[in-house]
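Participant: Following this line, the structures themselves.
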Structure 1
Amino acid sequence: MLLPLLAPLAWRGLGGPMLMLRLYNTLSKKLEDFKPLKDKHVGLYTCGPTVYNFAHIGNLRTYIFEDALKRVLTYLGYKVTHAMNITDVGHLTSDADEGEDKMELGAKREGKSPLAIAKRYEQAFFADLTALNVLPPDKILRATDSIKEQLEIIKLLEKRGFTYQDEAAIYFDTSKLSDYGKLSGQKLSDKKTAARAEVVVDEKKRNPTDFVLWFFLTGRYKSHVLHWPSPWGEGFPGWHIECSAISRKLLGQPFDIHTGGVDHIGTHHTNEIAQSEAAFGLPLANVWMHGEFLQIQNSKMAKSAGTFITLADVIAKNFSPLAYRYLALTAHYRAKLNFTWESLAAAQNALDELYEKIAQLSGTPSVAMCADYARVFEREISNDLDMPRAASLLWRLVKSDNSDKLKLSTLKRFDEVLSLNLLKGAAAIKKIPREIKKLAHDREMARKKSDFASADAIRKEIELAGYTVRDTTEGSVIRPLSFRKPRSGT
C-alpha cells in the first residue's frame with residue numbers, strides 16, 4: 001500500500017467516477033474545477049514560436065508543460081483539439097512596438113529571405129518537439145497565412161471605435177476598455193502612473209499601453225520585406241493580432257484553454273484578450289495557464305542575455321533529450337526551474353537508473369494496473385498537473401511488491417502522460433550486445449590505468465557501433481545512440 005491515500009478516492013478505470021481536474025487560472029488567480037464548454041471536448045490553444053532562430057531550452061520547457069497538459073486531458077478521457085500559431089512576421093524585438101521585426105533580423109543575420117529563415121527554424125522547432133516526445137498540434141496556422149483574418153478583426157475594431165491611426169500605424173485604444181489588464185491584475189490607471197522602467201512611453205500613442213494592430217510602410221519600416229495591402233495602406237500586422245485571429249479561426253471563440261509562458265501575461269496575452277473581447281463581445285478563452293521561466297544562474301534564459309542553450313547543445317554533451325524532459329517534470333510548471341549541467345546530469349542518471357530497474361522486470365504488460373498507484377497518479381495529475389509528485393510514483397512503483405506484470409502495465413499507462421519512453425528505454429538496455437559491454441569494460445580498465453588515448457579510441461568505436469558511453473560516479477553507462485545528432489551551425 002502507498003502512503004497516504006485520499007478517501008473517498010475512486011479511479012475511473014476501477015469502477016468509480018473520474019476525479020475532478022483542477023487547474024490554476026491566471027485570469028481568476030485561483031485553482032478552479034475544469035469544466036469544458038462542450039462535454040468531454042477541449043479546445044486548447046498554445047502560443048507558438050517566433051521562427052527566427054533556434055528555440056532554447058527555456059522556450060522548450062513551456063512546450064513540455066503544455067504537452068503534459070494535453071496528455072493529462074487525454075488520459076482523463078477528454079478529446080483535445082490542439083491549435084497553435086507560427087509567428088513569421090510582426091514580432092518586434094520589443095513587445096512595446098519598438099525595434100526591428102525579428103524575422104528580418106534573422107534574415108539579415110544569415111543573408112536569406114525572411115520566409116527562408118522561417119522555414120528553416122520552423123523545421124528545427126518541430127524536430128526539437130519530436131526529440132522531446134512533445135505531441136504536435138492538431139491544427140497549425142502561420143501568421144503570414146492568416147492576414148485576411150487579422151484584417152477582418154482590425155476592421156471590426158475600427159467600426160466599434162477601438163482604434164486610431166497616424167502616419168505610422170493603426171493602434172488599439174486601451175482606454176476604451178475598463179477592464180484592460182485584468183489578466184495581469186494591473187489596471188490601466190496603474191500602468192499610466194507606473195515607473196518608466198515598466199512602461200515604454202511612445203509619444204505617438206494616446207496611452208502607454210496602446211498597441212499596434214497594423215504597421216504602415218514608413219519610417220524604419222519603409223523597406224519591410226513582408227507586407228500586404230489593407231484598407232488603410234500597405235503594411236504588416238502587429239504581433240498580438242495574429243493569435244486572436246488564428247485561435248478564433250481554428251477553435252472558435254470562446255475556447256477552453258489558452259497557454260503560454262509567464263512572459264506573455266503582461267503584454268501579449270493581455271492584448272489578445274483586449275482586442276478579441278472588444279471585437280466580438282465574448283471571452284477569448286475560459287482558462288489561461290502559464291509556465292514559469294527556466295533560469296540559468298538565477299536569471300531568465302534569453303537570447304539577448306547570451307544565456308542561450310539549445311537542445312542540440314544538450315545532445316552534443318551526450319545527454320538524451322528525454323533527460324531534459326525528465327528534469328522539466330521534476331518542477332511544477334508554475335515554479336521557476338534553475339538549470340545547470342549538473343542538474344541535467346542528475347536527471348540523466350535518474351532516468352538511466354529507472355530504465356535499469358524496469359529492465360529487470362519480466363513479463364509483458366496487461367490491461368490490469370496497480371490500483372493504489374493508479375488512484376494516486378490520477379490524484380496528482382488532476383491537482384493542477386502536479387507532475388513532480390506523479391513522476392515520483394515511478395520509483396515507488398518499481399520498488400513495490402506488486403507483480404512484475406502489474407508494474408509493467410501500470411508504468412506503460414503512466415508513460416502516456418510522462419512520455420519518458422519507460423518500456424522502450426528498458427528494452428533497449430536489454431538489447432545491448434555483449435561485445436559492446438566488453439568494449440565499455442575495456443575502456444573502463446584503460447581509464448583506471450590513465451591510458452586516456454586508448455579509452456578515447458574505444459569510446460569512438462562504441463559510438464560508431466551506435467551506442468554512447470557516459471561516465472558517472474558509479475561507473476560507465478552504455479546507452480543506444482538513439483537520439484538525433486546535433487544540428488549543424490548551432
Structure 2
Amino acid sequence: MVTSPIWKAPKSNSSEQSNQIQQSYSSNFSLLQKPLTLPTSPLFGTDGIRGKAGELLSADLALKVGFWGGQVLRSSATTQGPVILGFDSRNSSDSLARALSAGINAAGLDVWNLGLCPTPAVAHLCRFTEAVGGVMISASHNPPEDNGIKFFNSEGTKLSLARQKQIEAGIRDFADCAKTNNILGEHYHRPDLLKDYVASLQLSVQSVTDLQGMRIVLDLAWGACSELAQQVFADLGVEVICLHDQPDGSRINVNCGSTHLNCLQEAVQQYSADMGFAFDGDADRVIAVDAQGRVVDGDHILYLWGQTLSQVEKLPENLIVATVMANLGFERAWEQLGYKLVRTKVGDQHVQAEMLRTGAMLGGEQSGHILCHHYSSTGDGMLTALHIASVVRQSGVSLTELVDQSFQKYPQLLLNVRVENRERRCRWQECDALTKEIAKAEASLGEQGRVLVRASGTEPVIRVMVEAISAELADYWGSQLVLAVKKNLT
C-alpha cells in the first residue's frame with residue numbers, strides 16, 4: 001500500500017479567514033434553530049445530501065448540516081482536529097461552503113478549506129492529517145443547478161449510515177442546540193495542502209511503472225479536477241490533451257465528462273491518442289475510451305485492473321466487489337477464470353462496506369467509481385485513470401487489444417424516468433401496478449436476463465435496467481417498464 005506520513009499542517013492565517021458572512025452565522029445560534037421545510041423522506045441518499053441549489057440545498061440547510069455534522073465528527077473523534085472542506089466548480093458551491101463552514105465553526109471545530117478540488121483529495125487529507133473528518137460540496141455527475149454535501153470520517157471513508165442518521169436527527173430536532181457552548185472554530189484557506197494529494201497519486205504509479213511518452217486525452221468536465229489533472233499526468237511524462245479544462249459552474253457536466261463521451265471519443269481518434277479518460281464533476285469516477293473510441297466502463301476497468309493485481313498476488317482470493325449493475329458478461333467471464341465476484345447494492349458505500357468485510361482490495365461500479373485499497377480509501381477517478389494507463393503500459397499491448405481479450409458484454413439497456421415527486425419516487429415499491437409489471441418481465445426473461453428498477457439516490461429519477469441475451473429482449477422489456485413507471489409514478 002502506498003501511504004503518506006501522518007503530519008500536522010501549520011495553520012496559516014488568511015485575510016479571508018473568519019469572513020463577515022461566517023462570523024454572522026457562527027455568532028448567531030438562533031439561525032440554527034430556524035425551522036426549515038424539509039421532505040419527510042431521508043435527506044441522505046446513496047451519496048450524501050443532494051438536490052437543487054437554493055431549494056433543498058439552501059444556505060440555511062448547509063449551516064445546520066455543518067453544525068450537526070461537526071457535532072457528530074467531534075463526538076466520534078479520539079483527538080481534536082479540523083474538518084477538511086472542499087468543493088467543485090458549481091456556481092452555488094462557494095456560498096454553500098461559507099454556510100457549511102460557519103456551521104462547523106459553530107460546533108467548535110476549525111475548517112481547513114481546500115477550495116476547488118476533487119472529492120478524493122478531501123478523503124486523502126482526512127486520512128493523512130489530524131483532521132476529525134471532511135466534507136465535500138458537490139453533486140458529482142449531476143447538472144449545474146444541483147449540488148450536494150457528503151461527509152468523510154478521519155479514515156477517509158464515507159461517513160457511516162448510522163452517523164448520517166445522527167446528523168439528520170439533529171437537523172430535524174433542535175432541542176439540544178441551546179446546550180452548545182459559544183466557543184467558535186476558525187476558518188483557514190489551505191489550497192497548499194493539495195500538493196500532498198497530487199504527490200500521492202504520482203507515487204502510486206511510479207512505484208509500478210512509468211507512463212513516459214503515452215498520449216492521453218482528458219475530459220475534465222469543467223469540474224473539480226480542472227486545475228490539477230493536466231499537471232498530474234504531464235509530470236509523469238504523458239503527452240496530455242485536455243478538454244473542458246477550466247472550472248465553469250455553468251457548464252459542469254453539460255455534454256461532457258463521464259456521462260457524455262462523444263467529445264472524448266472524437267478527440268481520441270482525432271489526435272491518435274493511446275486512450276482517453278472522462279471524469280465526472282467531482283472526479284471521483286472515470287470512464288475510459290480506447291484508441292478506436294470505444295467506451296471502457298467500470299466493469300472493464302475492474303476486470304483489467306483485477307487481472308493485473310492478481311498476477312502480482314495483490315488480489316486476495318481473486319475477489320472483486322461490484323454492484324447489482326455489473327454486467328453479466330463481466331461476472332461470468334471473471335468466474336470462468338476461477339475467480340470470485342460479489343455483488344452489492346448500488347452505491348460506493350455498499351461496495352466499501354463489503355470490501356472491508358471480506359478483505360477485498362478492489363471493487364467498484366459500472367459507472368466508473370472504482371476503489372482500490374492498495375492506494376486509496378475511496379473512489380478516485382484520477383488514480384484509476386493513472387493505473388489503467390499503467391496496466392496498458394505493463395501489458396505491452398494497446399487498451400483496444402486488452403478489451404478485445406477480456407469479455408463480451410450482454411446487451412444492457414439503462415433508462416432514466418424523471419419523477420419529480422420525491423415521496424412517490426422513494427416509495428415506488430408500494431405501487432402494485434409497477435411491481436406486477438416487473439415480476440412479469442422477470443418471469444419472461446428467466447435465465448436469459450435480469451431486471452433492476454430502483455430510485456436514484458443522487459437524481460430525481462427512477463432507473464430502469466434490463467439485461468438480456470439479446471438486444472431485442474432488452475429493448476422490449478425496457479420499453480414496457482418505462483411505460484409502467486411513467487403511467488403510475490409521473
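Participant: From 1, 2, which structure was distance in nm of label points 7 Å out along Cα→Cβ at positions 69 and 237 = 4.0 calculated on?
Facilitator: Structure 2 accounts for this read-out.
Participant: Here is a follow-up. Out of 1, 2, which structure matches 2.4 when distance in nm of label points 7 Å out along Cα→Cβ at positions 301 and 381 is calculated?
Facilitator: Comparing all candidates, it corresponds to 1.
Participant: A follow-up question, please. For Kirkwood radius over Cα pairs in Å, which of 1, 2 scores largest?
Facilitator: Answer by largest value of Kirkwood radius over Cα pairs in Å: 1.
Participant: If you don't mind, another one. When you work out percent of Cα pairs over 27 Å apart, for residues 221-396 alone for each of the structures 1, 2, which one comes out largest?
Facilitator: On the way: 1: 51; 2: 24.
Sorting by percent of Cα pairs over 27 Å apart, for residues 221-396 alone in descending order puts 1 first.
The numbers here are math on the coordinates, done by the rules we state, and not lab data. Remember, it's a predicted structure, so these values are computed and weren't measured experimentally. Cβ atoms are built from the backbone, for glycine too; each structure is taken alone.
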